[in-house]
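Just so it is clear, none of the values below were taken in a lab; they were calculated from the coordinates. Note that the structure is a prediction, hence the values are computed from the model and not measured. Cβ atoms are built from the backbone, for glycine too; each structure is taken alone.
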Structure P
Amino acid sequence: MMFLKRLGPDPHANGARTAALNGCPDIFELDSGDFAIIGSDITDAATGKLPPSAGCGPDERIVSIPRKTLVLAKVDIPDRIE
């Protein structure tokens, strides 16, 4: 697995500081064409509130990212499946 590129701006660009001042929400495209998300792990709090048609497997985690992170990444997200 290789990280190809960040989607959206670097959350620390121009000296910006994130809430934790360490990790930060981020979205990356992988060489497989899939995406990796860095966010806050909300699995324990969210699992019981998922819609009936959704589930979180034992090898999966539910993460939360700020709306701003996804909105700013929109320009970098491909429009079609390749």
Structure Q
Amino acid sequence: MIKTTIQIDGMMCGMCETHIQDAIRKHFKVKKVKASRSKGEAEILSEDYIDERELRRVITDTGYDAGGVQAAPFEKKKLFGSK
């Protein structure tokens, strides 16, 4: 699993977050996506790495400003005592 975080400027409300999430889901095969206007970013969980250039294009085509992108392997945190 890969966690990709992209900085996004221009989100002002919950509907903006929804627009970002919908655009990402439409263009990429993702497990989970969460946009946050307060953090100014979107976090994406996917099986494979997402093309950064294409991700920035999708965000800017939606009407927002795309910033830096970070991607790294992601492992779900295990709860104490779980196997």
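One of P, Q was used to compute relative contact order in percent (Cα under 8 Å, 6 or more apart), and the answer was 32. Which one was it? This figure was derived from P. Which structure, out of P, Q, was distance in nm of label points 7 Å out along Cα→Cβ at positions 28 and 60 calculated from, if the result is 2.2? Attributed to the structure labelled P.
Given 15, 41, 36, 8, 0 as the derived value for P(r) over Cα pairs in 10 Å bins from 0, in percent, which of the supplied structures P, Q does it correspond to? The read-out was computed on structure P. Matching task: -9000 is the computed value of helix-only ellipticity at 222 nm (-39500 (n - 2.57) for each DSSP H run of 4 or more, over all residues; to 500). Pick the structure from P, Q. Working through the options, I get structure Q.
Between structures P, Q, where is Rg/Rh (Cα atoms, Kirkwood Rh), for residues 4-51 alone highest?
On the way: P: 1.07; Q: 0.95.
Comparing P, Q by Rg/Rh (Cα atoms, Kirkwood Rh), for residues 4-51 alone, the maximum is at P.
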